[in-house]
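Enquirer: Alright, structures below, take your time with them.
Derivation of every value follows stated rules applied to the coordinates shown; laboratory data play no part. Keep in mind that this is a model prediction, so the values were computed, not measured. Cβ atoms are built from the backbone, for glycine too; each structure is taken alone.
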Structure I
Amino acid sequence: MKLEESKVLSDSSKDSPTRSKRILAIIAFFLISVLITAAGALTPLSLEDAEARSKELDQIQAEIRNMNILQITVFIFANNFRICLLMFIPAAGPFIGSYVLYNTGLVIGAESRIMDMPGIVVLATLFIFPHTGLEFTAYSIALASGSWLIWRLIKSHGKKEIIQTCKYIAICALILFAAGFIEACLIVSLPSA
């Protein structure tokens, strides 16, 4: 009986992704996420479409201006964490994530069109701020985790991966809360237009 248990344990550990494989997957999804967002930022928009998207962003910014730093943090965190949770969904997460990231790029492209700047420059500028990298990291963790979950479910080792996924959800929550707080601090420190 003990021999069979040790064989099962060793077989399941062969299929278990190593830490380096997980890190490589997260890095790959990070790069893919940036590329998808860049594709959105580089998508040509008419001036009317750019102005419409810019107005939507202005409405959100107007809402935020009436909030204190904690309210802004929670607002940003709740929005980003909801999106991140959708990215954890096996099979559907990458499609949902791609849609959200591309649309984020479209908003960046719209703002850059209004400012008469290249969209890729505006996107690159966003990475000066630490919250941008943190958000992309959390999304990449979610996408990688959803992919590993599918693989482990196929290999009949889903129970352990579900536990691992729960840990990643908690890590992403912490990352996104920190990102939300940093972004809220930046918003509060900037003069209102």
Structure II
Amino acid sequence: MARELERAVVALVLDILDAELVPMPGWLIRPGKAECGGQWPLVQEIYADLAGGMVLPDVMRAVERRDVDAPLQRPGEPPRILEVDEKQHFNHYRARTFDFYEDTVPLAFPFAEWRARSEQKTRLEGGGFGVAKPPLFPGDEGRHRQRAFRDALCDILPPNHGFLPTLRIADFEVKAWVFGPKAREQMAELLASRL
């Protein structure tokens, strides 16, 4: 159901914004020191906090490759990243990342709502959602910490590479209507409040 919801959100956003998908930006696939540029000290701080004081390597290993839900671009505008955040994206690790950049990075989502949802959650998803992800995130809840770190990177880095702020839409915002007859109207209203 999560993938269907993500696909429905992406299709609606592309349609409403008259946008098209563009290639995944290389600087976000495996961001290290060069890709982070002037944000490298901030990225290092966030990583150290999430990884128990470990030091982030200057160059990411090939296995650290990541993807996003939809890099997109409207005619006449810079590109932007669209992310559809399901419940596993909201937890205390994600809340901690916000402390580092809430007032310094432009965002295209309701920051206070994302923080509140992340702080309210008391139980993390188990199974594959929380497995260790060595070497960057070894130990318990490694995948939760990795996801929080990657979400932070996706917020922080785009403006430094000429992208518009990352647009985030949460499943809890749309799941009641995204497959309904008024989905296009409701998504247009949500986007108007964000862009």
Structure III
Amino acid sequence: MSKLSLNIERQKQIAQEVYASLTLIDPSCILAGGAPRDWYLGTEANDLDFYFCSTASTVGRVKEQLNRLGFEVQPSVCPLDSGLYESMPGLVRIWNCDQEDIKIQFIEMTDPKHRWDVVNNMDVSICKAWYTQKGQIVLHQDFKLTLASKIMFLKEGYNWSNKHGRKMIERFDTKFAAGTKEQAVNSVVSKALLEIQ
């Protein structure tokens, strides 16, 4: 097994360990976005983004809950209105920590409805993936469309000038073109028609 594969497997193992603890606060927490995408594409993740809800009523109590699970968390210095999280309704705050040299973000949501809408609310199609508590990578239909068309696209109402969109263009411009969902669908349909002929 290559060093890259070993590093990805280590990250997945840490994700499973975090899941095992975090489910004590939120049995339906979810690891979504960049890490599952990167693993699927065969690269290491920059960080692990866990979305969760807490029954604790104050910031201090949530921090205490996470600390009791062994996560020495600090609130993020990245403001929620920085442009990276604007597509996430229900986001309360982000807690950061390192676990065995891997950056982990615990993204606190207001309620379970918002937590389960996380993948649908991701602004760029190439980010719409999650990693289950059973260790499976699941791809949203928009992610699959991007893979088939080689065109990544945005959630309706967003444009490529937003901060996260620009970040994805810089990161994936050699693999996926920035476009629209309509362009992605037309590309797949065109390819299918050419195969029929």
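Enquirer: Cα extents along the principal axes in Å, for residues 118-165 alone computed as 37, 29, 14: which structure among I, II, III?
Expert: II
Enquirer: Further, regarding this structure: Could you figure out which one of I, II, III the value 26 for relative contact order in percent (Cα under 8 Å, 6 or more apart) was computed from?
Expert: That value comes from structure II.
Enquirer: Given structures I, II, III, which gives the highest value for distance in nm of label points 7 Å out along Cα→Cβ at positions 70 and 94?
Expert: Structure I gives the largest value of distance in nm of label points 7 Å out along Cα→Cβ at positions 70 and 94 among I, II, III.
Enquirer: With FRET efficiency 1/(1 + (r/R0)^6) of positions 134 and 150 (r between Cβ atoms, R0 = 30 Å, to 0.05) computed per structure, which member of I, II, III shows the largest figure?
Expert: Answer by largest value of FRET efficiency 1/(1 + (r/R0)^6) of positions 134 and 150 (r between Cβ atoms, R0 = 30 Å, to 0.05): II.
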